[in-house]
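**Q** In what follows, structures are represented as structure tokens.
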Structure 1
């Protein structure tokens, strides 16, 4: 991990940009931490960190106020990373189906999501190796947000992640339902009931499939960007309960 910038935000939160094997990322740490802090991995949507930075830094600031470090990395094919023609083709097929008012086929969803999960999860695990080696960060580790299938895979294969807050706002391949049955960590799942880009029935079925003994579904009226502020407060309480 190579740090490329280091600054303090106006509330004192320390923000450091880094690269890891050519993958850009950002680390935020609380201003007043006197001991190593727990870590929450912030999963971004596949739009590029530059586009979603305001949303990410807002989440990071709130987490820092609760005593957590947070970190994110750029997803494959997004932002400044090399173009990924297969992913671009899958996104084009998705846009075509949605514009035509057609059902989004399993083939489109698989082509869009499964290769992304296969590429992104090893990168997240490598980033976690280096993040936990920093003296100011300790476990336990949580995962928050992002493409829900990436969160599912991480919850299955990464034992250092002990709790996850997942956003039910992306398409889910059928293969991920079997993986969901192997998830056992506590889950806090957020669902926007009228999310125009989300298959509500699939989101409910995925929640039902999770094998966790502790799982809660928080559904709110409104579209993808209409998440109420108090939804973030509930998620913060979830992570405080499980990471401290």
Structure 2
């Protein structure tokens, strides 16, 4: 059965970005993928995503569901039939939604772990924290919305950052089977993104010295998307064979 296209609204998407040494990032990728480099750095991060009105694309918005979700991601490229393609590799997805956990990998691509979220938001500040039920991952990020992107060594300005992430709309997620990656692509005609400043950030994934030796992953920037209608389109699975 072909997975359905899904429609939703990105009520809030916090993109927390790290500069990573390319060799370190490469060791975390399955066969066929390589880090996408920006100014000599690999780009990795955490996507903290609240979705609203999630439903099959043909269904009315009133039938949609709402959920808090998180994805750890690494910007990647690979050789496709028409040349080099870009997107993100997602070693782990987590959600607070029981429906997402059941449907991920069955009804739609992307298996999800179980996490508990603590979210506090105002017009100018967003804090998202979560801990996975298996105890493997904890994240706590507070960001302030700003007028311009400052202090980033990856991106010269907000326009450059926006173009980079818009170009990485294809996401391939790790699966329990290990033989393939599930694929989904984000599509929207209403793309818009805001700059932010990290007030505080902790991540058991990026703070792990076995995964990222000291100095190999540095916090770079944060971006925010709010109230953006999108569709999620399934992609063919990608083999992880070298």
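The numbers here are math on the coordinates, done by the rules we state, and not lab data. Just so you know, these numbers come straight off a predicted model, no measurement behind them. Cβ atoms are built from the backbone, for glycine too; each structure is taken alone.
**Q** With mean count of other Cβ atoms within 10 Å over residues 59-66 coming out at 12.1, pick the structure among 1, 2 it was computed from.
**A** 2
**Q** Upon calculation of distance in nm of label points 7 Å out along Cα→Cβ at positions 155 and 171 from the atomic coordinates, which of the structures 1, 2 produces 2.2?
**A** 1
**Q** From which structure (1, 2) was mean projected area of the Cα convex hull in nm² calculated, if the value obtained is 12.3?
**A** 1
**Q** One of 1, 2 was used to compute distance in nm of label points 7 Å out along Cα→Cβ at positions 35 and 163, and the result was 1.7. Which label is that?
**A** The correct label is 1.
**Q** Separate question: Figure out for me which of the structures 1, 2 the number 25 belongs to, where relative contact order in percent (Cα under 8 Å, 6 or more apart) was derived from the coordinates.
**A** Corresponding structure: 2.
**Q** Quick check on the output: -2000 is helix-only ellipticity at 222 nm (-39500 (n - 2.57) for each DSSP H run of 4 or more, over all residues; to 500), derived from one of 1, 2. Which one produced it? Intermediate results must be reported in sequence, preceding the final value.
**A** Details: 1: -13500; 2: -2000.
The correct label is 2.
**Q** I would also like to ask the following. Quick check: 1.38 is what I get for Cα Rg over 2.2 N^0.38 Å, for residues 43-106 alone, calculated from one of 1, 2. Which structure matches? Kindly include the intermediate steps, with their values, before the conclusion.
**A** Working: 1: 1.48; 2: 1.38.
Value 1.38 for Cα Rg over 2.2 N^0.38 Å, for residues 43-106 alone corresponds to 2 out of 1, 2.
**Q** Please state which of the structures 1, 2 yields 14.0 when mean count of other Cβ atoms within 10 Å over residues 83-90 is computed from it.
**A** Clearly, the read-out refers to 1.
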